[in-house]
1. Looking at structures 1, 2, which one was Rg/Rh (Cα atoms, Kirkwood Rh) calculated from, given that it came out as 1.08?
2. Taking FRET efficiency 1/(1 + (r/R0)^6) of positions 28 and 52 (r between Cβ atoms, R0 = 35 Å, to 0.05) from the coordinates of each of 1, 2, which one would give 0.50?
3. Upon calculation of distance in nm of label points 7 Å out along Cα→Cβ at positions 100 and 132 from the atomic coordinates, which of the structures 1, 2 produces 1.4?
4. Starting from the value 21: which structure in 1, 2 was relative contact order in percent (Cα under 8 Å, 6 or more apart) calculated from?
5. Tell me which of 1, 2 gives 1.00 when you compute FRET efficiency 1/(1 + (r/R0)^6) of positions 140 and 164 (r between Cβ atoms, R0 = 35 Å, to 0.05).
Structure 1
Amino acid sequence: MLRVCVAVLGMLLAGQAFAQEFAHDSECAKVDAEANFKSLGVDFYPPVKTMGNFVPAVTVGKIMFLAGNGPRLADGKYVTGKVGEGHLTVEQGYEASKLAAISMLSNIKSELGDLNRVKRLIKVFGMVNADPSFTAHPKVINGFSDLMIKVFGDCGKHARSAVGVSGLVGDITVEIEMVAELR
């Protein structure tokens, strides 16, 4: 009898989880990421070029792994410098993270042709080029996360790590990687 009750409870919980996922999926389908991006008043950047063994994205099944993106400006230059005491402020780091998000979205657009092919964001790994005494790394990476939520709505919410590093290539301020599920 106990086994039957446990089995029925398991089926009920699985059914509830499926219903919640289905409801979430239908909410995600209503989001127009392309229109949301255009409403920000920014343009897509030229895509990052494949160089040597580097590629900007790899798709496996319905999962897209996006390489680290830095705070690239429209002209191709990058925001550089450490965040922290005597260096860039948290607000400047936040803005740099927003630029990394625009670069990431530009690469997604280049790879897929349409931001609406992204079903949801899964995982973000943000690295902040920081002074050793700096500890507010999540506040910097919030610039990336906040912009992704503006574009993808609740389907832009993601698991995230935000860490400080002693340096990044070319002294860029942030580098952010992402994993997304595709439609």
Structure 2
Amino acid sequence: MLESLITSKTRIKLLLKFFLNSQTKAYLRNLETEFGESTNSIRIELNRFEDAGLLSSSFVGNKKVYQANTQHPLFPDIHTILLKYTGIDKIIDEVIISIGTLRKTFVTGDFANGRSGNIIDIVLEGEEFDYAFISKLVHKAEEVTSLKIRYITISPNEEELYLKNKENSLLIWSAEN
């Protein structure tokens, strides 16, 4: 669906990279390796995003590092659209209603690092989970999104230990909010 609105594959990759997880930072050569595309096409799109105020940049040594500008008025809308595009929003909405005592939900792996992939890794933190319901829901979500979903459940006291070993984690829902 997003591909019909945004025809540049590089632009879509950059949106996913920076706007799924606002903490993601990257520089041009790193993006070239990750995307497998020429630096010129990536640089053009980075410049467009920066000129529009959607990305901010800073220098670390001699490298120009980019990050999403979370203060931009369109940031929340773009973030929401990308959550819907990846299917994460559907999963979380259904899970929250019937899963048990859910406290927090995290995405880890490729999606948390702003890379699209075929697998969504989800960490559900809480207690008294209905595992039959979770399995049924995951199966339905996989059919709708055509993505593989891996999940793990942890108790609230396991959060720091478990997520400390992850490269990146993205909090996408919390009972406190």
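1. Values: 1: 1.08; 2: 0.99.
Label of the source structure: 1.
2. Values: 1: 0.50; 2: 1.00.
So the calculation was done on 1.
3. On the way: 1: 2.2; 2: 1.4.
Among 1, 2, the structure yielding 1.4 for distance in nm of label points 7 Å out along Cα→Cβ at positions 100 and 132 is 2.
4. Values: 1: 30; 2: 21.
That value comes from structure 2.
5. Numbers: 1: 1.00; 2: 0.65.
Checking each candidate, the match is 1.
Taken together, the values in this text are just the output of simple stated rules run on the coordinates, not laboratory data. All values derive from a computational prediction rather than experimental measurement. Cβ atoms are built from the backbone, for glycine too; each structure is taken alone.
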